[in-house]
Structure 1
């Protein structure tokens with residue numbers, strides 16, 4: 001019975017760890033997408049300024 005309880009506890013801990021890592025990964029991907037959008041916008045604005053000058 002102790003082995004089953006230990007296995008179950010390890011399974012729950014692994015599941016919680018994977019959920020946390022998934023959340024961190026998703027947040028990172030969202031931030032990277034936001035950075036790419038901002039970078040593209042800044043490059044576009046810079047090209048507009050250069051064409052006006």
Structure 2
């Protein structure tokens with residue numbers, strides 16, 4: 001949602017085109033999924049490993 005808010009603040013005319021809006025939503029979804037994967041597969045296991053020590 002932060003990506004979409006940034007687009008609306010910087011250049012809201014990008015949301016006028018349905019294809020551009022779809023691309024922005026897809027990009028925001030991919031970014032959110034990437035952050036989730038990074039957290040669940042990299043950061044959280046390291047945190048649990050440190051807690052066991």
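No lab work stands behind these numbers, since they all come straight from the coordinates. All figures in this text were calculated on a predicted structure; none of them were measured in a lab. Cβ atoms are built from the backbone, for glycine too; each structure is taken alone.
Some points to look at:
- Among 1, 2, structure where semi-axes √(5λ) of the Cα gyration tensor in Å as derived comes to 35, 11, 4: 2
- Parent structure of the calculated result 2.9, given that distance in nm of label points 7 Å out along Cα→Cβ at positions 7 and 23 is the read-out and 1, 2 the choices: 1
- Given -23500 for helix-only ellipticity at 222 nm (-39500 (n - 2.57) for each DSSP H run of 4 or more, over all residues; to 500), calculated: source structure among 1, 2: 2
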